[in-house]
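Participant: Presented below are the structures under discussion, each in the form of structure tokens.
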Structure I
């Protein structure tokens, strides 16, 4: 009898719908979500803030930090006012010094390393690299690109595949006696999306499982194809356009909860120093919505997850009817697929210049020219039954939905009228959207229009 009562309670709870009253024009009905009490986050292997360590000399030596033992070579723990830091301490490196873990961490699948870095005091800028070892420090390989410091603390992000034990080393590579500061080193393994859900295979549920469509780089020299790996989505950002080129994410049942829409539109302070930061008010009076790429409604498991979608690096100027009707209907349909027992991988973006918003007439830019209004908005959705070993389960019969809409306020609200092929979107953008699939499978999936 108790079991029967519990089952009835679960059924009743699952039928409950969360509703919220929203006031802004760019608040959309798809943000009303069904509750879920399952939330699984990505695995943080360690997060080192340097606050527990002490080393006052540059001579090579080991220091015990919260995460374990590190070797600091031509490096020390800096506490001076000139040391850039988040808190009271950071690592200061000079010449070609380095900071290296003396411990190995078990990491599988896609690994993301974030490092805060900057130039010490009035010193000139220097460069540094991230190196990793999978054999307890016997051999090392550089990951990502060489990073250049600036006068403010910035976040560098590296994403790569790993299997088994992992050590990391941050190595200063230029600038002679000029010094740099390193702080807040974080290593995340497995999912960098909303959670691990039913996927237990390394790499499953990763927001970039299907590939890096434009070969974006986490390097300031790649200013119009700048890779930003967030916890709940990844993106390529264009400095000149003031919008993402594309955003990639994964949705599973545990991502869809009952958290209210945070509505905290804000500038993204993770952009490199000196880059213009689009503000929450940058689209005001333009006739265009602050249109999410990764939707608020796809991240309702926790407050942090939902709030993450309101960074302006996740926004594009979107015609209100496109945003609130056509695109909202597509987003609702996508979540219905997840609630029906599927998981989906989504890549979304925009291209071209010139859209028509609620004020009429074609508009090319907003925010005094800082933000480009796209001409087209597109999305690719790969649908899989919830399960494990996602990449290997994609085959010639996998459902792939590709949609390309004009950024126009007179758009048809039926998104199915804008179905197309992935290949057509690739031809329009120059991207390789499913690059982690073998070429023959790409050819099969990318040349068909979804008929369901």
Structure II
């Protein structure tokens, strides 16, 4: 199979001849409506997925039928394969077809691809020369760029990166490319990606330079007047003709993907504009609900959150006072069996930690005894048993107590001799379990 001539750097459409036609893994001479096919042409403007840039989609129109192309790949070096479905009529081997790339989709991809080059340059300027590309995705709706960096990119750094890229965009500088010798490209400052294999002849893409040369100053935001450092990389992908076509650049996410590798996701063009519109609409809606102008929304929200936190603190104090009053009432319900004081009661507790606090308080107040408390936490029954050290020495065991009580509630558990906690599944059995505390204390006391 001869290599496919790629014409997509200059064209979105053209004429081509079908050299190979495959369906279901078999070579065929013709395909009809509804069939999924793969086609190889002698020449094509369709870009095959490579270097993070997704494959093109579009249409192939023959004399007797039409194919909707959904993806383009290069499974064999040099051979571009169009994956699609025959929409109507038939397509045949050796047909001359009109080839049409989905131009709007491709332009969105090109905006995002050129933006990744500017992002790479800005990352190195802002974070340092260690920030090197470690992977990318260039799709029509977004771009994703992975790079080496061992800590989060701060919001301030993200804003500086956006500021630099949008300065390049406003400057509307040319995007130029040329095919040259590999070593000559490297000598002129082009970046080669680690792990990529390059031949003797390479395609060098220069973005953001006013005079075609890499300039010195990378600190001033306006490249038209300052000579902001530009980008120069080895790249086989498709790009816009001028940076102004990117329209607008906005970072929407920053995250970690592996040790020492961070990821930035961003939007350009209409996607970035729509995202900004959505953020502005959210701010306006929030401000309207708060009853203040958008510029005062954050101050109003902070004030409301402070009030809410204070109310939460006040509510916690009231709950603590209420719980303390209930616990003090339990001190009058202490029973004795063979000289062993004990109290068994159902209490209100929002979580296991609060239940333990109540058990500790009662233990300290009793001085010597057994405390068994039950509560419904998240609609599930919980039992806590606390035994003072002097009674642990006599053989009483909190873990054995809760184990027996949890079984009544359809659960299980155990724990230390001085404190144990367990849960059950049947909330209706909580009171029945607490009623067995006297018996268990008597049994354990008799063994001591």
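Here, each number is a calculation from the coordinates, and none is a lab measurement. All figures in this text were calculated on a predicted structure; none of them were measured in a lab.
Participant: Starting from the value 71, 31, 22: which structure in I, II was semi-axes √(5λ) of the Cα gyration tensor in Å calculated from?
Facilitator: Matching structure: II.
Participant: Follow-up. Kindly point out which one of I, II the value -3500 was derived from, the read-out being helix-only ellipticity at 222 nm (-39500 (n - 2.57) for each DSSP H run of 4 or more, over all residues; to 500).
Facilitator: The read-out was computed on structure I.
Participant: When percent of Cα pairs over 20 Å apart, for residues 241-408 alone is calculated for each of the structures I, II, which structure yields the highest value? Don't skip to the answer; put the middle values down first.
Facilitator: On the way: I: 53; II: 71.
Greatest value across I, II: structure II.
Participant: Starting from the value 9: which structure in I, II was relative contact order in percent (Cα under 8 Å, 6 or more apart) calculated from? Kindly include the intermediate steps, with their values, before the conclusion.
Facilitator: Numbers: I: 14; II: 9.
Computing relative contact order in percent (Cα under 8 Å, 6 or more apart) on every structure in I, II gives 9 only for II.
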